[in-house]
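Asks: Each structure below is given as C-alpha cells.
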Structure P
Amino acid sequence: MGNRLNKASILIATGGTGGHVFPSQALAKQLIGKGYDVLFMGKGLSSNSYFAKHLFQSISIDSATPFRKGILQKLLSFISLAKGTFQAFQQIGAYKPSLVVGFGSFHSFPVLSAAFLRGVPIALFESNSVPGKVNKLFSRYANFCGVQFPQAMELLKGTCYEVKMPFWKEVDSVSKKDALAYFSLKEDLFTVLVFGGSQGASYMNPIIAQALKQFHEENRPIQVIHMIGSASSVESIQSFYQEKKMTTSIKPFEENMHLAWSLADLVICRAGAATLAEMVEFGVPAILIPYPTAADQHQLKNALFLEKEVKGAFCLEEKKLTSESLLFLLKNCNTPQMKESILEFKKRSQKKQLIDHIEEFLHSKGVNHGKV
C-alpha cells in the first residue's frame, strides 16, 4: 500500500479492547476530516468487534503478550512479536507515514518497534493514570506523549502533554430532547446510567438492578438506562425494574452512548480510561466498579483518582459489591456537589486536543496540513 501522492499520511498502531480502539478511531476521524491519509495497523484488527472496518483502512499483523506463564508460551509470544515487527517493517516501508501514533498495549508493540527501526517519528497516547508497559518502554523514543491523567507523566520519559481523550461525537452536538425521545424517558426524573461492558456485566447486573429498585422505592423516584451486555438477559433484568413500574431503557449494547451520557445524572460503571474521559467531558458523577484483573490495577487507580483527587466519584471494588453496599453509596451521593467538582477539574485542566499536538509536530517537520 503506497503512500498517497496528495496527502500526508498517519499510521495508527492499536488493537485489543475498546479503551484502545475507540479513541484511536476518533483521532482518525479528526485526521481524515483535515485531509490526512490514515492507516491502522495492529494485531487482530480484521476481526476486532470494536474496529469499524467499513470506515478505515487497516492491516492486521502478528503480535502477542510476552507476559504469559510457561517457557513455551513465552517463546511463542516472542516469535509472534518478531514476526509482527518484520511485517510492520515492510508495510511501513511501503506506506511511508509522516508519523506513527501508538495507543498502547502489546498489539501496538511490533508497529512501534518497526517505526523506531525505520526512523519514523512516534507519538503516543496514554489514557490511563498508570501507563502500560509498551507506552512506558517507547516513551523514551517517542517525539511526544499525550496523557489523559497528569500523574501518568511521572512514569513516562521524554516530552509529555496533557490532552483530551479523542471523542467520536462532541458534547455540543447532543440534543437532550432527542436523547429523551430516543430512550423513551421522562424529562423530570433523576436518571441513572448503568453499563459494565463485557467484563463482569452478567455478575453485576442483578446486584445493581436490585439496589436501584430499592433506592427508587425508599428514597426518590428514578429512571434507569441499563446496558447489560447480553441480549439473553434483557427480559430477566427488565423484570427487576417492572416490579415497581420504573421507567427504564434496557438494552444489550448502545452505539449512541453520547445520548445516554447527556441524560445521566449519575453513572454506575467500570473505570476504563475511555469511560472516565466521557464521564468528565459530560460532567456526570459516578459510582465506579473497577475491573479487578485489569493490568497493573489501572482501573482501580483510575477510580481512586476520580474519587480522591477530582472528588467526582465513589470507588466500589467488585469484591465489596453487594446490593447493600451499592445502596449505601447511592444514598450518600451528593450529585450536585460531585458534578461541580468534576466541572471544576475539567476547567482546571484546559487541555489541548491530541490532534493539535500532532499538527504542531508535523508543521515543525515541514508537513503543514493533510493536503499537500
Structure Q
Amino acid sequence: MRGAFRASVLPFCILLVLVGLVLSSGPAGAVTQYTITDLGTLGGSKSWAYGINASGQIVGEALTVTGSTHGFLWDGGVMHDLGTLGGTRSGARDISDSGQVVGWAYPTVGSDHAFMWENGSMRDLGSLGGGSASAYGIDSSGQVVGWADTDSGPKRAFMWENGSMVDLGTLGGSYSYAYGINEAGQIVGRAGPPTGSLHAFVWQDGSMADLGTLGGSGSQAFAINEAGQAVGWADNPGLRSIAFVWQDGSMESLGTLGGPDSFARSINNSGQVVGWADNQTMFQCAFLWQEGVMHDLNDLLLPDSGWVLHSAEDISDSGQIVGYGSYGGKERAFLLTPVPEPSVLGLAGLALIVAMRRLQRG
C-alpha cells in the first residue's frame, strides 16, 4: 500500500519540480544563446549585412569575384546579386517586409544614386538636383529615406514616395541625413543646427525636432521603432560617442562594454537594441542591449563557433540579428538566431509523459 502511494505521487512530484525549475530560471527577457549562420559572399572574400525583415530576408554588401562591392539579397540560404544601375558598385541598406530593397548604386556615368530594388528590377530614385544620393531606410508603404546632394551643394535628408523626392530640411544649418523610418512616418537622422556640430533628429508631419546630446557636442540617430524609441550615438561631456535610446524627449545612455565608445544601430519593437561597443581592451564588439544591460554578443554564441563579432546592424522582432564579424580571418556577414528555450508548457508536457509511463509500468 505504501509502495502504491509512492508510485502514484512520484509523477506529480516530478511535474512540480520541473515547473518550479522553469519558473525560477530567470525573467522572461533573460538573455539566451545564439546560433550563427555565415551568409557567404558573391564570389569574393568579404561581406557585410545591414538589414533584415520579418520574413528573415537579409540585405547588405559583398565582394564579387572581380573585387567590386555589390548589394545582395539573402533569402532561404542563397545570396543573390542585386546588380547596379549600370556602373561597377552598389550596396543594399534596408529591406521592407514586402521585399523592397533600398540602397546606393553607381550608374554608367557619374556618382552613386539612391535605388529601390523590387522583383528583380533596380530603380533609380533620382536626386535633389545634385549628383549623389543614397537610400538607407524603407517602410511597408514604400516610403524611402536617405540623403542626397542638392543643386546648391549641401547634402540633405530626403523622403521619396511615388516617384517624388522631398527635402526634409535641417535644424537651421546647411546639412542633414536621414537613416531610419517607422510605420508612423517618423524619420530619424542627423542634421545641422545654426552653429556647431550636427545633432540627431526625429522628423514627423513636416517638423524636425532636435534630440540633443548626452552633454557633448554632436549626436546621430540611426533607427526608430513603432513606439517612437530612437537609437544612435551621442557625445558625452568627455566627447566620447555613447550609444543612446531616446523616447518622449529623454535621451538615455546605454553605456559601453568597458571601453570609451559605443554606437547603437537598430531597435526592435520589444526595445532590444543592437550595435557595437569598445571593450576594456579597446576591441570593437557587437552588442545586444536589453532591460538595462549591454551584453557582448561574442559571449552569447554557442561554444567553438570560430567567429568574432564586430558589429550588429539590425534586429528583427523575432530577435534575429544581422551584422558582420571575422570568420577564418575574413570579414563576413552573419545571421544570429536565438536558441529556443524550453517552455513551462513543454516541460510540463514532458513531465506528464514521464508520469503516464511510470503509471503504465505499475
Structure R
Amino acid sequence: MESSKTRSAISGVAGHPGALGSFRRILRLCTLGRIDRPYVPRLLAVSLTSLMSSPLRLWEQVVYGTLVDRTSIDPSPIFIIGHWRSGTTHLQNIFCQDSALSYLSAFQAIAPGFCLIGRGAIRRLLAKAVEPHNPTRPMDNVSFSLDVPLEEEMALANMTSHCFAHAFVLPRQAQSLFQRYVLFEDLPETALARWIEAYLRLLRKLTLASGGKRLVLKNCANTARIPMLLGLFPDAKFVHIHRDPYDVFMSTLHFHERLTSICQLQSISPERVETNVLMFYRQLMRKFLADRSLIPPGNLVELRFEDLVKEPIPEMRMIYEGLGLTGFADSEPSFRTYVESVRGYRKNEYKLEPDAIAKVNQNWGFAFDEWGYDLR
C-alpha cells in the first residue's frame, strides 16, 4: 500500500466506526437498513479502508490468535458507567493517570483487528492520517490523539455488527439497535454469544498489550448491562457518575448530531433524534436502577459530575477507598498534574429553552428524585 493513498483514504473516514474493520461486517450492516444515496461515497470509502486493512487483521490472527485466546482478564476490570455526556470521559482521563491501570486507547479502538501487530509503524501511519484532522473530539473540546482513552463500544463497532454504536451509522435503526445491544432485549442467543465473544476478545487483547494490568473501561452502554458484566466478571468494580439532567439532555443532543453527521449512511430528522435521546436516557437509567442492587457491596461507588469538577482529588480518594483499590497515594501527584493541565477547559454552552425543560421534566423526572438535582 502506498502510504499517501492510505493516509488519504483513512483521513476521509476518520472517526467512522466501520473503517478498518471486516468487510463482511460492512455487508452485514447494509442488510440492517437501507443506505441513502447521498452517503454511498462514504460507504465506498469505508469499504476501501476495510479491504486495504484485511491483510493486517489476518496477520494479527496468525501471530497472536492463540496467545489472545489464552490471556486471562485478571483482576476483573473497573467499569466506569453513566449516561453519555455525564462526565464519564473526564473521570476516565483522571483514572488513567494511575500507571498501575490500563485502558482502551483510541488507536486500539480504531484498529482492534490489528492493534497488537500495529503498535509501531502502522500506528504512526494512522496518527499521521487521523490526528491532524482531529485535534479535538467532534462532540466537545477535549483534546484527541491516538493515545487517549476511548470507549469499547467504538471498538466493538469495528469488530461486529452486533453493536449499538452502529446507531450512528444507521440512525433510523437506532431504537431497535438500542433494544437489542444495550438492553439485550429480543436478542437471539446466537447474536448474544457473538457479542460476548467479541467483547472478551477485545478485553483479552487489551490485557495482553498492557502486560496484564487491570483495565479501567468507560462505556456508557454498559450502564444497562450490569447482569451481563457480572456474569462475565463477578468481582468487577463499578463507578457510576451522573450529572444534572438538563445539561445531559442538551449535551447529548449535540453529541448525537455531531457523531451522526460523521458516521451516518442514512438521513434522520432532528425531531427523531430528540425522541431517541429522551427514550434512551429513560430506558438506560431505569435499567441501571433496577439492576444496581445486583452489584456486591463494596464494588460500586456513585458520584456527581459537578462534585468531580469542583473537588477532583477528594472524589478520586473516595472512589479508591469505596472500591478498596490500592495505589491512590502513589497516583495522587499524577492526578493533580492532569487536573491542573485541563483547568482551562471550556465546556460547550447551550441555551436551555422552556420547551426543552418541559420535555426533560416529563421524561426524566425520576432522575431528579433519585440523584437530588433541582427540578426547574
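Asks: For the read-out Rg and Dmax of the Cα atoms in Å, a value of 20.0, 58 was computed from one structure; give its label from P, Q, R.
Replies: Going label by label, the one that fits is R.
Asks: Given a value of 3.2 for distance in nm of label points 7 Å out along Cα→Cβ at positions 101 and 237, calculated from one of P, Q, R, which structure does it belong to? List each step's numbers first, then the result.
Replies: On the way: P: 3.2; Q: 4.7; R: 0.7.
Attributed to the structure labelled P.
Asks: Consider the structures P, Q, R: one of them gives -3500 for helix-only ellipticity at 222 nm (-39500 (n - 2.57) for each DSSP H run of 4 or more, over all residues; to 500) as calculated from the coordinates. Say which. If you can, show how the numbers build up before the last one.
Replies: Values: P: -12500; Q: -3500; R: -17500.
The value was obtained from structure Q.
Quick note: the coordinates plus some simple rules give every number you see, no bench work behind them. These numbers were taken from a predicted model, which means no experiment stands behind them. Cβ atoms are built from the backbone, for glycine too; each structure is taken alone.
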